[in-house]
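Since every read-out is calculated from the coordinates, none of them should be taken as a lab result. Not measured: the values here are computed from a predicted model. Cβ atoms are built from the backbone, for glycine too; each structure is taken alone.
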Structure P
Amino acid sequence: MIPWVPLARAPIPGTQQELCLYRRGEQLEFSIQISGYISELMNSRMHASEDALAELGCAVIAGRPAPRVLVGGLGMGFTLAAALKALGPRGVVTVAELVPEVVEWNKGPLGACAAFPLRDSRTRVHVGDVAELLRRGHANYDAVLLDVDNGPEGMTHHGNDWLYSPSGLAAAQRTLRPGGVLAIWSATPDTRFTRRLQQAGFRVEVQTVRARPGKGTRHTIWLAHRTQAAAVIPARAPQQERRQRRT
C-alpha cells in the first residue's frame, strides 16, 4: 500500500486541533485530516458531492445577469471551482476560509486538483469565518454554499454550530437576495435540521449525492430557498450562542 506523506499542518483557530495535509503517490492524491481523528476530512479523489453542492445551488439562480455567490469553506477548492464553472463571465464568487494556511495550500500543489480556482479573476477571498459575512445581514448574495464542516454538527470548529442555529439561519436568509438559495453539505442526513430550516422560513429540498460519480459514500445536500421576507430573529454574538447551549 502506498503510504501517505505528511506535507503541512495548520492550527484551527479557536481549538486545540490542527488540519494535516498529506499526499500519496505521484498522481496528486491529497488528503486533509484533523489531528486526533482516524477518518479523513476530505480526499481529492472523492469530491463529486462537493461539486454537486455548487451545481445544485447555482442551478437555482441560473439566468441571473451578474450572480454573486458566497462559498463557506475553501477546502480543496472543488466547490469554488464548480461554482465558477456554473456561473457566467459576470458572476463573482467570494470564498471564506477560516484557516489561512488552507488558502496557501490551494495556491501551491494542492491547487492543481481543482485547476487553481483561486487564480480566476471572478474569485474573491475572505480569510476568516464565513459567519462574519453572514452577520452583516445585507442581501448581497444570490446563493450561499456552506461546506465548512461535516454538517449541522460542528466537528472541526464548534463555532460553526452558530451557522446551523435559528439565528444563524436567519442571518443567512437576510444575506440572500429574493429567490436566492442556501445550499448546505453534510456527511449524514438530519431530519431535525430539515425541520429547523423550514421553521426558519425556507422552502427545503433534500438531495442525496455520492462522493464519487455513481458510487461511494452518500452525502446530503439541503437546498433552502428564500421565498419570503427574511426572518426577524436577531443574530447573537458567539458568546451568547455558547451560553444558550449550556443551559
Structure Q
Amino acid sequence: MAKKENWIAPSILSADFAQLGQDVKDVLNAGADVVHFDVMDNHYVPNLTIGPLVCESLANYMSREGLEAPIDVHLMVKPVDRIIPDFANAGASYITFHPEASEHIDRSLQLIRDSGCKSGLVFNPATPLDYLDYVMDKIDMILIMSVNPGFGGQSFIPTALRKLKEARQRIDESGYDIRLEIDGGVKVDNIAEVAAAGCDTFVSGSGIFGKANPNDPNRFDTVIQQMRDELAKVG
C-alpha cells in the first residue's frame, strides 16, 4: 500500500478553549487537514480534558461555518467501550484507543465501525505493536505516541521513529488502507524526519498553537506552510 497523502492534524488540547471554535476555523483555513481531539479521563492517564458534548458543539460549529475536516478522536480513557458510541453520535470521524484500555480489542474496533466511524489503535512509547497481529482488517488508523500520553508540550521520544518504520512495514505488507499517525512533540524542525520514517498524519499541538500570535487573524498560516515546506522535502 503506497504512503497516503500527508495530513496535518492540529491538536486542540493546545488551543485557546475560550475561543475554541475560532481557533479551529483559523487553523483549518490556514491549511490544516484534521482536527485532533484528545480525550483524557484522569484514570488511564493523569489528566482530565474534554468529552462528547464539546465534540458535538465543535462539530456543529464546523458545520455552520462550512468547515469540512475529519474530527480525529483519541480516547485516553479506560474502560473505552462505554463512551465510543457517544463520540460517534457527537460527530467523530475517526476514533482511536489504547489496547490496554479495552478488555476485547477486536470487539472495541468493531464497535467503532458499527457506530459509523473509522477505527484505530494507539501505541504508547513502551507498548509493542504485537496487538496489530490479528486485527489489521479492522483498523483504519495506527497512532504512534512519541510522548507518554497525558499532557501537551512534551519532548519527542526518538525511539518512536523506529516504531513508525515497523508500523509502516506492517501496513505495506498488509495491503490494507490504513493511515499512520504520530502524536507528541512534532514541530517544524522534526516533521520531515518523522515523515521519512513513514508517517502520513502529523498531530501537533504546541508546535502549531504555541507559535501563534493571538492578535493576528492569519496566525497559523506561517507555521502550517513551514510544515508543508518541510514535508515537501521528503516527497
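The table below lists the values:
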item: Which of P, Q leads on relative contact order in percent (Cα under 8 Å, 6 or more apart), largest value; result: Q
item: Test item: mean count of other Cβ atoms within 10 Å over residues 50-57 calculated as 16.4, pick one of P, Q; result: Q
item: Comparison of P, Q - label where FRET efficiency 1/(1 + (r/R0)^6) of positions 26 and 82 (r between Cβ atoms, R0 = 25 Å, to 0.05) is highest; result: P
item: helix-only ellipticity at 222 nm (-39500 (n - 2.57) for each DSSP H run of 4 or more, over all residues; to 500) derived as -9500 - corresponding label from P, Q; result: Q
item: Origin of the derived value 2.4 (distance in nm of label points 7 Å out along Cα→Cβ at positions 42 and 218; candidates P, Q); result: P
item: With distance in nm of label points 7 Å out along Cα→Cβ at positions 18 and 114 derived as 2.4, matching label from P, Q; result: P
